[in-house]
1. Using Rg/Rh (Cα atoms, Kirkwood Rh) as the calculated read-out, with 0.96 as its value, let me know the right label among 1, 2.
2. Can you tell which of 1, 2 yields 4, 17, 21, 18, 13, 9, 8, 6, 3, 1 when P(r) over Cα pairs in 5 Å bins from 0, in percent, for residues 38-93 alone is derived from it?
3. Can you spot which of 1, 2 the value 20 was calculated from, given it is relative contact order in percent (Cα under 8 Å, 6 or more apart)?
4. If you rank structures 1, 2 by mean count of other Cβ atoms within 10 Å over residues 14-21, which sits at the top with the largest value?
5. Determine which structure produced the value 3.6 for distance in nm of label points 7 Å out along Cα→Cβ at positions 6 and 78, calculated from the coordinates; the candidates are 1, 2.
6. Kindly point out which one of 1, 2 the value 11.9 was derived from, the read-out being mean count of other Cβ atoms within 10 Å over residues 46-53.
7. In terms of mean count of other Cβ atoms within 10 Å over residues 54-61, which of structures 1, 2 is highest?
8. Here helix-only ellipticity at 222 nm (-39500 (n - 2.57) for each DSSP H run of 4 or more, over all residues; to 500) was calculated and came to -2500; which of the structures 1, 2 was it taken from?
Structure 1
Amino acid sequence: MNINRVISIILVVLGVLVASTAQLTDLVGPGPTKTIVSLSSLIMSILSGTLGILSGATAQVRAVSRMPGIDPIHANENATPAVAAMALDPREPGITAAPGKLAAVQEASRN
């Protein structure tokens, strides 16, 4: 299971805790409920921001390019600068410049 899924599962649990104020008050009382809901809300904010960063386009391209059974991904002149840079990076063997598009991908990586 990748880190994005783990964070997503944690966010679901925290979301349930934040939305369960009435039930938590019955179970543990008003004082602990306030603490649980406040901490859950703060942690949700932190994890949501982290998930947004980890789920960016380059992270998705990198994850797909490393999956078994996937042919190399070819970037062309329309690639974002970050994806174009990945296609030019020898440490990223799963993504390359499309045939005949090397110069265009190099240009895209500079924009």
Structure 2
Amino acid sequence: MILTCQGKVDMLGLKQDLKETTKLTRHLVASKEPHLRTIFLEKDSLPARIIKNSGCFVLNFSDGKESSCEKLDCFRLEGASLECEVHSIQELGDSIQITGLVVHEGTTIST
């Protein structure tokens, strides 16, 4: 599974618009109704900082070409994906738990 996220982050005193791709070993189905997915990241990691600022992330189930999201101001990879808006963030020691509300389930195939 591959996490993608995009947003503005303060880097050395300058706001920069960054895109990040990170491999995840797993995610959790937090709820079926509403459709919530949970991931865990290192608290100070770049993806965590981007997601905190942007309020969204995408769970990608294949490693395809980059494409635009249907519902979010983010990017996804071609293939099956879940576009998520942040529902809640909880700090757990040196990690954070991010739960997202799935706003779009997508599939795309290169032609």
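Just so you know, all these numbers are worked out from the coordinates, no wet-lab data involved. Just so it is clear, the structure is predicted and the values come from calculations on it, not from any experiment. Cβ atoms are built from the backbone, for glycine too; each structure is taken alone.
1. Working: 1: 1.27; 2: 0.96.
That value comes from structure 2.
2. Details: 1: 4, 17, 21, 18, 13, 9, 8, 6, 3, 1; 2: 4, 18, 27, 24, 18, 7, 2.
Traced to structure 1.
3. Values: 1: 20; 2: 27.
Of the options listed, only 1 reproduces it.
4. With respect to mean count of other Cβ atoms within 10 Å over residues 14-21, the highest-scoring structure among 1, 2 is 1.
5. Numbers: 1: 3.6; 2: 1.6.
So the calculation was done on 1.
6. Details: 1: 11.9; 2: 19.9.
Clearly, the read-out refers to 1.
7. Values: 1: 14.4; 2: 20.8.
For this comparison of mean count of other Cβ atoms within 10 Å over residues 54-61, the top structure is 2.
8. Numbers: 1: -21500; 2: -2500.
So the calculation was done on 2.
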